[in-house]
Structure 1
Amino acid sequence: MMNMCAIAEMVNVCKYYGKGAGRVDALVDINLTFSKGEICVLAGPSGSGKSTLLHLLGCIDKPDQGKIIINGIDTTNKTLEKLSSLRIEKIGFVFQTFNLLPVLTAYENIELPLLFKGEDGKGVLKNRIDEVLEKVGLQDRKHHYPREMSGGQQQRVAIARALVTEPAMILADEPTANLDSKTGESIIDLLLKLNINDKVTVVISSHDSVVLDRIEKVIHIFDGRILQTRDR
């Protein structure tokens, strides 16, 4: 039975790559609960398994063993295709490389998830997009293309795109890795603010000290295993 305060649970989750002697254990017996409205960091060096864990949590990939429950839905026996609506409606993604479409403006990039979700009505879409642009401080950049914005501004667009569907959980994979420390700090400030004001669960994967010093709950991962959890 799922913890009623949890937005996501991972029970005895394992993920492997390859077979036989060449098999790599990417994640081994992971048991984690992510509560509604919390913010935490999955910390570990490159290759530790934190991005793999984030992909499983976001239903981008499936575990080889174990159970993952998202927003009360047991994803175990569902295909990735069947989970597409859950991904679109309940999970927002922020990537290290921003993943913005260069031929679209900031407004149009943010609009995409709403179109995939099947939202209609130009007035409704415009109001929602303007609302998240205001939250990330980019109202004056709505008609700019990615090439016309700084790295920090592009990441703010990516966060707005993740936020626009009003997800239950935002997953951010190394969101400060391609930014200088000052800009990275501003991105963490924004994620903390959204976590507090919008009550959205935020899970970040990172080995950046800028992130680790700011977030109270840190889950340390090494060689696909949970080593310890720090919760100040």
Structure 2
Amino acid sequence: MKILIVEDEHRIAAALKQGLQQENYAVDVCYDGQDGYAAASAEEYDSILLDVMLPSLNGFEICSKLRADGNHTPILMLTAKDQSRDVVQGLNAGADDYLAKPFAFEVLLARINALLRRPQQTVSSTLTAGNLELDTLSKTVNRGGQPIHLSSKEFALLEYMMRNKNQVLSKNNIISHVWDFDADILPNTVEVFVAYLRNKIDKPFKKQPALLQTVRGFGYKIEA
């Protein structure tokens, strides 16, 4: 899953990026309001962490502009202000949640996970496809109760596909949600990681239906 951080304090932005990457998120960072708005408009993100006090455009303005553009990416606003009027202004601008600084990283992570679960209308941290289960909190995967060990990037790829099961995902869709904007992606990178994943979630389970499907000319999907 891919997150955009728009935060002008470089130290905070770096700490957030490092922490989220350790949780297997792909992360892009912008330090300016105008740059943040441009990035959010040009790229597909699963969530946006948006500071309020920013150069050029503040967080309220960015949020309002994105919503006016029809961009419904979940937005978590971060700010040193916690007065009721600021919370109301942020939510009225279209933010999905609001977190006042300073905050514990664990709280931030829980808020992000809650936002990412909302489209599925579920409170469970477990994603399923047939007898394949992925727990977004414990970072574990099993099929039919048998543990499957994945690398961090394999886990991120599988999580994205399971959040969009039965949908055909193009290589560009996958790259934009699983890899950072500045990652060094080769033309066959997605094919390689899909093959790694198939070798772990399907090939050892030959008596069960294959879950990871290639849709020739279009992309890939987890079919359940």
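No lab work stands behind these numbers, since they all come straight from the coordinates. Here the structure is a predicted model, which means the values were calculated and not measured. Cβ atoms are built from the backbone, for glycine too; each structure is taken alone.
Some observations on this one:
- Rg and Dmax of the Cα atoms in Å derived as 17.5, 57 - corresponding label from 1, 2: 1
- Test item: mean count of other Cβ atoms within 10 Å over residues 21-28 calculated as 18.4, pick one of 1, 2: 2
- For distance in nm of label points 7 Å out along Cα→Cβ at positions 77 and 157, the highest value in the series 1, 2 is held by structure 1.
- Which entry (1, 2) yields the derived value -12000 for helix-only ellipticity at 222 nm (-39500 (n - 2.57) for each DSSP H run of 4 or more, over all residues; to 500): 2
- Per distance in nm of label points 7 Å out along Cα→Cβ at positions 93 and 109, the highest-valued of structures 1, 2: 2
- Across the set 1, 2, FRET efficiency 1/(1 + (r/R0)^6) of positions 141 and 213 (r between Cβ atoms, R0 = 30 Å, to 0.05) reaches its highest value in structure 2.
- Read-out distance in nm of label points 7 Å out along Cα→Cβ at positions 5 and 133, computed value 3.3, structure in 1, 2: 2
- Comparing distance in nm of label points 7 Å out along Cα→Cβ at positions 37 and 149 across structures 1, 2, the highest figure is found for 2.
- Relative contact order in percent (Cα under 8 Å, 6 or more apart) - highest-scoring structure of 1, 2: 1
- For semi-axes √(5λ) of the Cα gyration tensor in Å, for residues 61-124 alone computed as 28, 16, 9, the structure of 1, 2 it came from: 1
- If FRET efficiency 1/(1 + (r/R0)^6) of positions 101 and 197 (r between Cβ atoms, R0 = 30 Å, to 0.05) is computed and equals 0.60, the structure in 1, 2: 1
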